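Just so you know, all these numbers are worked out from the coordinates, no wet-lab data involved. Owing to the predicted nature of the structure, the values given are computational and were not obtained by experimental measurement. Cβ atoms are built from the backbone, for glycine too; each structure is taken alone.
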Structure 1
Amino acid sequence: MKRVTRRAALGAGAGAGGFLVLPWSLSRAAGNAAGFTDTEIVLGMSAAFSGPSRGLGIELYRGAVSYFTHVNRAGGVGGRKIVLKTYDDGYQPNPSVENTVKLIVNDRVFALFGYVGTPTVTRVLPLLKKFQNEKTFLFFPFTGAQPQRQPPYGEFAFNLRASYRQETEGLVDNFVSIGRKRIGMFYQADAYGRSGWAGVRRALKKYDARIVGEATYRRGQKFTSIMRRQAEILKAAKAEAVICIGAYAACAAFLRDAVDTGLRVPIANLSFVGSENLLKMIAESQDEPRRYTELLVNSQVVPSYEDDSIPAVREYRELMRRYNPQPPKELLKESYTPFDHSFVSLEGFLDAKLMVEILRRMGDRPERGRLESAVFSVRNFDLGVGVPVSFSADRRQGLDRVYYTVVDGGRFVPLDDWKGRF
């Protein structure tokens, strides 16, 4: 087995953010750990539980834990309970890398699960390549970016959700279909933002069009941030629609300032944004919230949690009500009020449901070396969302469906008529 040195692991994770100082010895072979006992299977999660994007990590965790709790109370998987070892990274790359080393080397997890965000995941992927002999895979990260979907790192991750390319292409296609070809962008100035930017640019090329204006912001901006300059840039560019690639606090601030500066065009967000948190910020800060949301459209990668005709949605709503899972208290540094239901927690729920199915397919003796074959055995699996899930050696993404939602009556509902709405 290849020896993983401290310098090699640090080099894999340092990147543009500089050299990291980690307190754990990496000379110890992580592969000595099985990641399970006779009573437990341990998964590892690093996500945002603090900072302006904490709602994403908290909601994803709550949805996943609602299903894991249900499985554990029914006896677990092959008699083993699922343990989700969780750390906070604040949606920042360096802590995410540190947490990942801790999960692999110290906590000896069976697999990584439910990471949140492109800037964090893209910095963790090279580390997984360094640990490739240990067969430590990342399952179902909350990001639609390309790095974990293509070489050289695609072989170390499995995705459930549709990609940002698919989300941005769908938004562009629909805007062009209603005559809104002049599309501008507001995006986070990092790997996430550039991933979305590349998707929009790629989609517009089909129509011999280009992005007419671009405005950016630095990751970690709060709702109190002023985004008037960004709105004015896109207004001056005469954008007929704006696609936003960001997290809820900054995107809510942009939506507020765009409307206030007279940028009266459809404003779209990707699924990552955290729709309910964005809507809550607008609703609690404005006397007439409808004025700010009447031209808002958000793409989603899971169906509406209001649609109880969908079996998985009924199950999700029941288990969220029954268990009402809360994030680990030691990770909560700031106040946060969870939502009864959200697109993010529904995605976490579906991630956990598929993870359990994969673990069950490994039988009585789970082994990391058999994880890939277990995943590849998932063909036309009914996850309960009306679309079958399939994996193979050439397909490491389970679902492709993209949904579109608008605000009606203070909540997000499916969008069926683009021309009638915009």
Structure 2
Amino acid sequence: MINDSADKELPESVIENKISDLVIDQSLKIDPYEDGVASFLSGTDTFNFCRTVDPNFWDSFTSNINTGFSVKGKDGELRKKPGWNKIKKDRLDPMYNWAKTNFINSEIDTTLLFYPFSGPDFLHAFQFYPNANEYILLALEEVGTIPDFKSISEDSTEVYARNLNVFLRDIYLRSYFITGNMIDDISDNKVDGILSTLYWFIKKTNHEIISVEKITLDSLGNIIKENVFSEGWNKIGFDGVRFQFKNSKNQLKKLIYFGCDISDQAFVGSKGRDVKYRNSNLLAFLNNMRSCNTFIKSASYMMHHDRKDLSFKNIRNIILSKSKSIFQDDTGVPFRFINQEDWNIKLYGTYEKPIKDFDRWTFMMQEDLKMFYDNKENYVGMLPFSLGYHWQDKKQNQMLFLKK
């Protein structure tokens, strides 16, 4: 409290500033338990972790994270996965450095970052948008929970940490999560949802956690605390989670993740999508969302579907109306919906037909986009990193649309 005798001699404005500073300092106070869990799971340190850690386990665990590890595939063969050191050098650092010189300007780079079809991939969102004050991620995967590390056994703690690192194997190798692998890992109880992954990414991007809370939405689209599953649209799990954290400059940031279906059908609960993911409240939340920058990659071409049983008109229109900028590959908003009178367009990389996993849908090959890429006047340059589905041949594309 600011009530000692020295303060009585100060002008009122100075005392108000001191009170304001105190409030700000309290709002940025880290949670030792939550931040300690993130530090442990990410192999950063064990200083604030809630229990002692066996040194032999820690040496092995951190080595796997930093220098790589092997995972047995469904065919029984061991496959080597790169570690953090390699992806940071080959992918993350080039992304971060490129974004500082070839990306959106400082007038809008601190605003909200919207990342639909994201999985729990805060990692790559941060590389392009390190100055954003808030991140909203939307994906199908369950939020889940994490263990109470104060009460589970030492063996269970170590197994969970190792399983989480394996859960991240596709991010290490490819830069995106493979939905099938995530579903298998979650159903086999190797990890319970994506929550622990967000802890991992937040800590690995040099942040400290202030708070973590489970959230849902009311009928007007306002964020409210979710105490029990029945309060939200997902009756078997939490709808969302909100992190507050700070960077090395002591700047407060927020991350919101909702496990959700953002198809038109899910918003009204049709075609069997009402059992778990009927979420008209989410549509209200998105319609109320403030102006943002939007990032889309490896989105399975979902917004290209326009069928009676599967379409994405709502989310597509929200992106186009709310975004100050859109940075996406060809799996995002189909190019035919980008009105060139509304957007300045910059093309990077190489446009190739979709990889074989998606080439059975002929409409996913965008001839209008290919023609636009073929016009050298629209082309800006290659990308010094590999990102997305073309990670093997490195023929990836990224497009930057800036609202005029």
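Numbers for the structure displayed
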quantity: Among 1, 2, which structure scores highest (criterion: mean projected area of the Cα convex hull in nm²); calculated: 2
quantity: Computed -11500 for helix-only ellipticity at 222 nm (-39500 (n - 2.57) for each DSSP H run of 4 or more, over all residues; to 500) - originating structure among 1, 2; calculated: 1
quantity: Structure (1, 2) behind the derived value 0.95 of FRET efficiency 1/(1 + (r/R0)^6) of positions 200 and 264 (r between Cβ atoms, R0 = 35 Å, to 0.05); calculated: 1
quantity: Entry that produces 15 once relative contact order in percent (Cα under 8 Å, 6 or more apart) is calculated, selected from 1, 2; calculated: 2
